[in-house]
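What follows is a set of structures to go through.
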Structure P
């Protein structure tokens, strides 16, 4: 799954990208979020938020962690990133250095939920 996550985030460069680590019964998978993104932010459309909520309810899926990227190399969660806590307490952030094409993976835990 880690290769799938990195590929999704890299394909969106130089913009941000997002996804969810989800679980259903006995397996864990990565769900690519279709987002409207720039180099410094992303957002889900209200329509997709409703579709995702329906999917979770109908399929018995749960969100284990949010995933998103910072293509500007920023290592910490931004003020806007705090809204991800509504989806999960656990967050995986991949920060890319566009000059060296390297990346750093960080894990964060929020206390909102």
Structure Q
């Protein structure tokens, strides 16, 4: 899982779907990052999850997101989700998660390195 801290934002690239089969590993990784010195010394006001590689989030994954939304709110922070898949966006709307976190839809898609102009 790729991540970096910048301007009080912890950006994490989720490598794929968030399912019951991988939610615990993701939870452990995120907890470790948020409890690191950068995460605990007021340097993390926003948790930005890049979900552009995800096609699906099951109920366990949704519960995990709610857990981190609550965790960040308790610390005075917020959660953002970068979403490109319309199914995930619809899931956020149906479950009202879109009201609990900020959904970011990239306005442009960068060309892949192998594409030719």
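Overview of results
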item	result
Of the structures P, Q, the one that 116 was derived from, the read-out being volume of the Cα convex hull per residue in Å³	Q
Origin of the value -7000, where helix-only ellipticity at 222 nm (-39500 (n - 2.57) for each DSSP H run of 4 or more, over all residues; to 500) was derived from one of P, Q	P
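Rule-based calculations on the coordinates, nothing more; no lab input. Source: prediction; values computed, not measured.
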